[in-house]
Structure I
Amino acid sequence: MKFTTERDNFADAVAWVSRTVSTRPTLPVLGGTLVELEGNRLRLASTDLEHTGEAVIEVRGEADGRVVVPGRIFGDVARNLPTGLVEVEAADGGLEVRRGQITHELRLLDAEDFPTLTQPSLEHVGTLSGEALAGAAAQVGRAASHDEARPVLTAVLFEAEQERLTLAATDSYRLAVRSLDWSWQHEPMTALVPARALTEAARALAGEATVEIGIEPHQVTFAGGGRRLTSRLVEGEFPKFRSLIPSGYESVATIDRQILLDALKQVTPYGQNNNPVRLTFDRERLQVDGSLQDVGRGAASVDAKYEGEGLTIAFNPVYLSDGVAAVDDNEAVIEVRDGLKPALIHGNDALGFMYLLMPVRLPG
């Protein structure tokens, strides 16, 4: 194998596949990256058997070949190369990467042991912009659980319909839901997509004009700009989330989103170990209070348009800030009922994004 290519495009492709290199490989080859050259087409791939990353770029090929190199260090090598023309050649049991006066020699893993990667059929594909996918992933992904003992809650539910894609995630303390316009010319389908896969794909494909999302019975594929991430779906049944969203809130507050985030930041020091913050709703203001026993307290008052009876509700500070930060609007709307029922946070368009948050019970 031998080829030359520009560093930037090469490094980006290597970085993409490095994300799915196994960190605790059961086989040594799963800690590697496949480098495959055919003509001027360079294909890179890695897998941890749950997620598979692939990238294809055009290079100036001189000799075809197929090798596997240690994935993590290959990613570091490519990232640290200076800008310019890179020469890559496999010979004598190793892979040489050269850039000017810089030379790296990486040992090879047994390419025969690299698993055969099942290619997605992409029979059921929907499309949307990378920007829309990235925005939705940022809003919803933060609500997914990190508790591997409850795998269903570590996933993001995809509901695919002809003109609408709905994403939902919950860790049982909060629920985030985002609906997007998209193109889908198939029967409605649902899929439980690992939150990690969604986050990685959305981050890497954010700049693409068009992203394809292929949903199959046991896997999902995100593809765009010569990059592809395929992930195994999570098995199980997602909670019936729509039944969790109350209707007919008696009290509604509308606040400048950034001003509210700034106020929450003032009481963050008192939110250690998820110590709750209190929101006190009054006619034309919202007061944010935080306190920490034997340490102190802090408070910030902000203007708000509020309809309802005066009341005080406590929330987990991280979850509350996450919900307000995810609102894609200049104003945040907080709908509340009492200190025991979940609050609903959204922008002026509640149909696009909503965030349901359970309060923390106050003593007494």
Structure II
Amino acid sequence: MTRTLSISLVTLGDPLTMTGGYLYHRRMAELAPAYDARLTFASFPSLAFPLPALYARRVLRTVRAARPDVVLVDSIAAAFLAPARMPPDVPVAGILHQPPGGIDHGRARALAQAPLDRWTYRRAARLLVASEPLGAELARQGFGDRIVVVPPGRDVPEPSPGPAADLRAGAGAALLCVANWLPRKGVLDLLDAVAALPDGAARLHLAGDEDADPAYAARIRRRLDQPDLAGRVVRHGRLPKEEVARLYRDADVFVLPSLREPYGTVYGEAMAVGLPVVGWRAGNLPHLARDGREGLVVEPGDVPALTAALGRLCADPALRARLGAAARRRAEEFPTWEDSAALFFGTLRELTPGSPAGVEP
């Protein structure tokens, strides 16, 4: 009989935070029992960089108390473990949703954080990364021999009960953007693009954490107050995953002009439910959706091109249907959460002496 695999995941802040990385970890924790595993969290306090490092000893005491078989280090916490003495008798692995230095910081912090991240990764036997491009970036930095790509699943939860919502409200099409309000997500560019559409062409629905970056959020709110967006945008804020699934179900087009997504879970989810996707030719989107086949992909920063792409889809239901059907077919090639969990737990189990390579649920 296979022994239960105990994993202690070291992260930063509240594991219930609504971002792609945290959601990934929670899905793995939910699926762990099916793979004879248990995943628990040990968190650094969410403080200004580099202050969380002061709590490394406390976090590692929490880890040792859990008596894990494997310590798994989240990329957003890796820098804070760099000066710490890791448990010598427990294998260490990393779970990476961003490259060394991070993706949502200024240049000065990224330069300071990157060598600390790499120091921690050099102590890891495996680095589980969320996408092929991120794996390639890590390989260029000398970590190629320990990288395993474990992307998020493309399947979404069942929508909360209730009839389909009229997200168009008289417009030609309902556009959906699921994103926290961070500069790299391109929400301001999206608002400018929607404002340039003909009257009645679209209604944009925004779902996500509006307080992720207060300064950027203030700019978005000022932009939303401008008369050229009157009646064009609906704000939903943070929603449970079942409510987000309802928006996917009832929308016509998914749009996220993000400059950098290590994977872009929301693109895969939208495609899996049959939505054409629109965004910049940046990050991982070009690896998920091809321009003119599963969506419309335009050059980063070209807001008029983004407006034109959205305008085409709003005005042409047949084009939306064709691209949406192709997106659904393409998404069938992406892993489910169960597929990803099998690779995730199988890889970590390989690090424990005397254990089989993995188990099936």
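Any read-out appearing in this document is the output of simple, stated calculations on the displayed coordinates, not a laboratory observation. Values in this document were obtained by computation on a predicted structure and should not be read as measured data. Cβ atoms are built from the backbone, for glycine too; each structure is taken alone.
Descriptive notes on the structure:
- Between structures I, II, the calculation of distance in nm of label points 7 Å out along Cα→Cβ at positions 93 and 157 yields its largest number for I.
- Per Rg/Rh (Cα atoms, Kirkwood Rh), for residues 221-348 alone, the highest-valued of structures I, II: I
- Ranked by mean count of other Cβ atoms within 10 Å over residues 181-188, structures I, II are led by II, which has the greatest value.
- Looking across I, II, the calculation of helix-only ellipticity at 222 nm (-39500 (n - 2.57) for each DSSP H run of 4 or more, over all residues; to 500) that yields -5500 traces back to I.
- Structure responsible for 1.00, with FRET efficiency 1/(1 + (r/R0)^6) of positions 189 and 309 (r between Cβ atoms, R0 = 25 Å, to 0.05) calculated and labels I, II on offer: II
- Parent structure of the calculated result 21.0, 66, given that Rg and Dmax of the Cα atoms in Å is the read-out and I, II the choices: II
- If relative contact order in percent (Cα under 8 Å, 6 or more apart) is computed and equals 12, the structure in I, II: I
- Mean projected area of the Cα convex hull in nm², for residues 45-236 alone - highest-scoring structure of I, II: II
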